Structure I
Amino acid sequence: MAIVAPVGQVPGLDGARALATLSVFLFHARSRTPALDPFNPVLAHADLGVEVFFILSGFLVARPLIAHAVGGAPKVGFFDFWRRRIARIWPAYLVALIGAVAVGIGEIDGLAGWVKHGLLIDSWFDDGGGLGLRPSWTLVVEVAFYALILPAAALIALTRRRSHDAWATLCIAMVAFGSWAILQVSYGETERALRVLPPFLPAFAVGILLAVAEITPGVGTRSGPLLRGVRRLAARPAVCLGLAAGIFLAMVVLLTPRSTAPAFGFGRERAWQSVGQIAVGFFALAPLALGAVRAGWLEHRALLALGAASFGFYLWHLQVLRLVRPLLQSSDLAAGGGIALAIVGSWVAGEASRRIIERPARRLLVRGRAPQPPKVT
């Protein structure tokens, strides 16, 4: 029988999520004010926060599924899984989508556009039905991952004692196929289906691998050496953080700053940036995820507050940036004040979303259901 670790709160991950949220905010803010031009070489790579989101999602969503597969933990039911996902994403997203249209940074083309954007399937169509909420493409990817992971987990659960190996094999397959997809989409137009989820599979995969390494040692299994290697690496936080910093610095020095995220560009640098961002996220998160280090500063109340409101912050930050645009286009001093105001305004919007929309939606949709391990979103 495998040794199953408790599936609960991981200290520091909320703080890491907060930093990833700020990273994405700064990536978008840099193109809206000349005041950030001196920082462009660094901020041009700040969209790595999106890859961090995907790694965290792979880790947190997979943990209870893996804990069930390798022994002992409660089963995650199909309807409970989707009930929680729906409560987590859709109510807050739909309100933010309406807000984006209202302030003029999003547009929806007709009823078909509302259906595509409302169901988070717009990226799967050549005609997505308008711009919608621009960051929502990441939610389309996220929902596609949910649709993949649950049936995969059900199949893996059938392998019983070999579930460790099956999960590790799934991670390797996702990395291999996703890396091939990154190359395909980086060098030219491809089928729409290849551009939505596949290039981001490696990010989800490394998150899942961290969950496998955390929950089970895999002793006496084929995946044992891989899992032990991940844990040994994570047990050296200085090495991990040094690798993360080194890779990020290499990206800043060697790659040309881009005006868009890697997901929307072509060329060799797009591929290198995608791979580099995943590597940075993996090395930065591994010591936290596997409990090798507890960074107290990541548990500062300000970061925890931002981490708690991060989903709403992410949904609303472009609308807030639009509202403070006159300040961002003014003097550097005024622009600095505008950026600070936008951060505070985005947090207020995010916290309001959490309290008024997200929390009631969870109570409504999840009330009375069997308790599940915390922090699986």
Structure II
Amino acid sequence: MLHIRYRTARRRTGLWIAAALTIICMVALVSVAVVRGYAVSGRQTVTVMTRNIYLGGDINRPIRAAYHRAGREGLLALGHANHELREIVDRTDFRSRSKLLANEIAAARPDLVGLQEVALWRHGPMQLDQIGRLNATQVDYDFLDTLLADLADRGVRYQVVHIQQESDVEAPAFTGDPFTGTASSAEDVRLTDRDVIMVRSGAEIRIEGSGGSNYSQQLDVNLADTAFRFVRGYAWADVAVGSAHIRFITTHLESQSPKLASAQAGELLGGLANLSQSIVITCDCNSNPVSPAAHSGIPIGSGAAYRLITNDHGFADLWLQQGHAGPGNTASLRELVSDNSADFSRRIDLVLAKAAPPAQLVASRAEVTGDELNDRDPVTRLWPSDHAGVVVQLEIG
């Protein structure tokens, strides 16, 4: 009887030990899973895109035609060139190009998009006694509304976080000569340029604030005895990706003057000096990383703004973290954007980042978009833009 009791007690003890070992193993497995889970959740990813969608024509056309011309000669040069510019905008048909851009964005599915040259074209009656006055209101093309609608048609919805208005200029456009009563196709043409930040609906991103500003450094020109001011600036959004906080910026620096572009970059960087969060800048920087420049110790070439941002202020050029990704050229096609070859020869559309310690921002993937022949419209042969886009997937640790 005692022997039987002893065997029963020993069996019970064995069962308790086995149960305890099972519990310990389960706890260990759960602990590993939890640790792994925290490791994964501690590394967030966000995909960003910079995209210059092209005004539709060369805004410098009327500037070149009328610069330093006065009186009747200046007005005729301005009106004829402005009319030609407006016809080119029709030929580069944003309604077609927007569909290509929407295909491109829908395929890449960036969480945050920085857009440049988001044009609003308007017209009104010609008023030669009010040259430069902003009063044309009839909308011809609203690039932002068109693009958002085309994205929605593809089942990919984006919310506008901030619209930053840049240049807003108006001038007469006509053929013939209004001084002799032979003018035709006469109207005032108005262009409002904008930089825009969008966030993809459904992206796990919280918008904590947004805004923008214009640079004080601007391009001023005198055309037909009238002062015109061409304004650049930037838009920003403070976003939270998991526990990471980032200021996302898009900007378009001046294309006509490397010195002015560098001064604008300096203004932007000055406003970021006291930020405590990480920063991502998407831009058409109009500053080529490989451009040589140095004269008396002062950078004067088209790479000056790039060197100011990267060398002097410590921003990483995320494309360079992808050594296998190719040259990354994004600019630029001809004005009519109907080129028969993919002649992208400069890398000026950039994604630049600076992490706030102890955070890290690392590009895990980068690609150029809209730069291949099959990205063109099959009927019109139009490219999506005169620039290509850049998409970067960022890992935040």
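Taken together, the values in this text are just the output of simple stated rules run on the coordinates, not laboratory data. Since we're looking at a predicted model, the values are computed, not measured. Cβ atoms are built from the backbone, for glycine too; each structure is taken alone.
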Which entry (I, II) yields the derived value 18.2 for mean count of other Cβ atoms within 10 Å over residues 180-187: I
Answer label among I, II for the case where helix-only ellipticity at 222 nm (-39500 (n - 2.57) for each DSSP H run of 4 or more, over all residues; to 500), calculated from the coordinates, equals -9500: II
Test item: FRET efficiency 1/(1 + (r/R0)^6) of positions 228 and 244 (r between Cβ atoms, R0 = 41 Å, to 0.05) calculated as 1.00, pick one of I, II: I
Structure responsible for 4.1, with mean projected area of the Cα convex hull in nm², for residues 44-83 alone calculated and labels I, II on offer: II
Ranking I, II by Kirkwood radius over Cα pairs in Å, the structure that comes out highest: II
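I, II: which one has relative contact order in percent (Cα under 8 Å, 6 or more apart), as calculated, at 18?
Values: I: 30; II: 18.
Label of the source structure: II.
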Read-out log10 I(q)/I(0) by the Debye sum over Cα atoms at q = 0.15, 0.22, 0.24 Å⁻¹, for residues 124-235 alone, computed value -0.82, -1.21, -1.31, structure in I, II: II
